[in-house]
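Structures given as structure tokens follow.
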Structure P
Amino acid sequence: MRKIGVLTSGGDSPGMNAAVMSVARSAALYNIPLIGIKRGYNGLLRKSSNIHDDLQELTLDLVLDIADEPGTYLRTARCDEFRQLEYREIAVRTLKAMEIDGLVVIGGDGSFNGAKCLCEMGIPCIGIPGTIDNDLGYTEMSLGFDTAVNVCVDAIRKIRATSRSHDRPAVVEVMGRHCGDIALTAAVSTGSEIVIVPEVPWTVESMALKLQSQLTKGNFRATIVMAEGCYEAMAPFNLYKFLTAHGKPCYPEEPMSAVRFASVMKRMCGGAEARATVIGYVQRGAEPTARDSAFAFEAGNLAVRLLRDGISNQVIGMQKGRVMYMPIMEALKCKKQFNTTLYDLVNSL
């Protein structure tokens, strides 16, 4: 390997910087220069007028202090053009002009699909899973997931404390896109009484019955944890008709949200003062936990070793608590398995 490139793509996640730092330390160990590619695949398309805004040599002095920083030092951005062959050809020309013989891609399934295409065009690539959603089926965890869960756990515990003080139910929306892992793990970790995820169909009425059951038992500070993508699994519900019938202003086109869901719960459950909180981007912007940092350390080193040894077209992950790797094509075919047993347990206690 004359040089190795590294980029972070898709949504930012805690641990990306730690992975970049590990890649840099490992490349230095093997005397391989490292080039940082900025803003994901956009950097390979040379969209900036100044080359230093797209590509940057990553020395140890530059990256040793970024491991604990949240976000991504290399920045990130979506790159829809990369779906087209003509733009991928530009990327290949950039890599060859820079004498970059291998690429480490840190991101989610979209980023891995880009890496797969580059491998097919003769560019050796290794993928490291970097997404808080934990929606990749081949690995038990991805960089940022543990940190995001811990942010949610901390927030939910504080919310439950004030809910207990005021005898008010709480509705908490967490991130995760189409995956309910953050919501489920946070609910289990905080003793929340109800969890709603996109993997399991649900109705507004059934959740109101669950909440009413908690209220009847004297639990006036029950917590409902909702994954942001759970509304796609919600049975049809006429929000406009319901709220206007109960004296709550609403526009016909308004979609369901955590705030509106809490308003519906209040009116379906005898006026219980449900309050909604959307945790949002703080899940992405936290310092990585020890677990995420340790995974980043191993994954970064393994990525460089694989490229050095002539092994490419692979993605790194974790199975049974150990770091492993497998072909990108096989990994992308793995279907995510949701823990419905744990889901049922949370909603039945």
Structure Q
Amino acid sequence: MFKRIHFWLQNARWHSVIQSVLPTVLALVLVAGEKDFRLLYGVLAVFGVFLGHLAANLLDDYFDFYCQSPEAREKLLTEGKLARGMKCSYLTGGQTTPRRLFGVSVFLCAVLVLIGVFIFLRRGWPVALCAGLGAVLLFFYSAPPLRFSFHGLGEIVIGVIFGPIVMCGVAWSAAGGIPPQVWILSIPVGLLVTDIIYVHSILDMNPDRQIHKTTLAILCGTPKKGLIPLAVILLGIYVSTAAAIALGKLSPLFAVVFLTLPLAVTLWRSMVDYAFRPEKKVVRRPWMGPMEFWDLFVEKGLDWFLFRWFLSRNLVTAYCFLAIAAAICFQCGLGR
């Protein structure tokens, strides 16, 4: 049983759920001082988001598997595009079947629905609204006929889901309301998650074109032109945070998140290198945060791709951890 659970967690890319779990934990801490706060409901909501993200990753593989022919996958691999060609490798390698994959996804969704119904009966329609909207957007991120990720809307949809929707949903589940600071911080958090997907889409422009997938990066045309939206996203994270603090909507304690600026600048410079000097080697530094199985990725020639993905993920992680620390201090009476 443990081997099966580990197998499906690996396939569902559990290491990526940090981008959904940390924003929900941040929302939970932000409402911890509310009068009607219920920790159990909040924890259940966080767990529900975790399951939803796993299910969405599996469904993304399921629909990508059917839209990408074996010949197309083989072509990507022979061209050296391992990062894309090996997607769904547990299906193409015969370790499981599409039917079983879909069944596991449905099971996770069923558990998620049970959690949602339980919280809905205690907190009312706003929970159902957030959960329902998030579920529809996640499902049609890859599923036909909408397929947001294939029509230039995937990055925006993911940012909205893992920013405003999950943070507001968890806040309402835990406290029966949504304090202003949750709305405010959901904007930079949503942009941080958008950044992960957008960086990924810049790096995957050529493989995406081969399967006729239109991302925001492809709409820009080239990696060089794709730097413009990336600059807007990265600036938006810090400008929105600074504006909220300057206007008195957030405690000055939250200025601690600006300690993540070196990561953001490093990511930007790395993407500029990719756009103008793609042959330049990436250099990992300890202060950039964890990059699991790094030596293996270097050996397989995936370091150019994973380095930038890890930087994007670690930027989300660092920002959320620092914001959580600031929120805890605020709840303890500091910075009021």
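Using mean count of other Cβ atoms within 10 Å over residues 9-16 as the calculated read-out, with 28.8 as its value, let me know the right label among P, Q.
P
A value of -23000 for helix-only ellipticity at 222 nm (-39500 (n - 2.57) for each DSSP H run of 4 or more, over all residues; to 500), calculated from one of P, Q, originates in structure Q.
Taking distance in nm of label points 7 Å out along Cα→Cβ at positions 289 and 305 as the criterion, the top structure among P, Q is P, with the largest value.
A value of -0.38 was derived for log10 I(q)/I(0) by the Debye sum over Cα atoms at q = 0.08 Å⁻¹; which structure in P, Q was it taken from? Write down the numbers at each step before the final one.
Details: P: -0.44; Q: -0.38.
Going label by label, the one that fits is Q.
Computed from the coordinates by the stated procedures, all read-outs in this text should not be read as laboratory data. Predicted model only: the values in this text are computed from it and were never measured. Cβ atoms are built from the backbone, for glycine too; each structure is taken alone.
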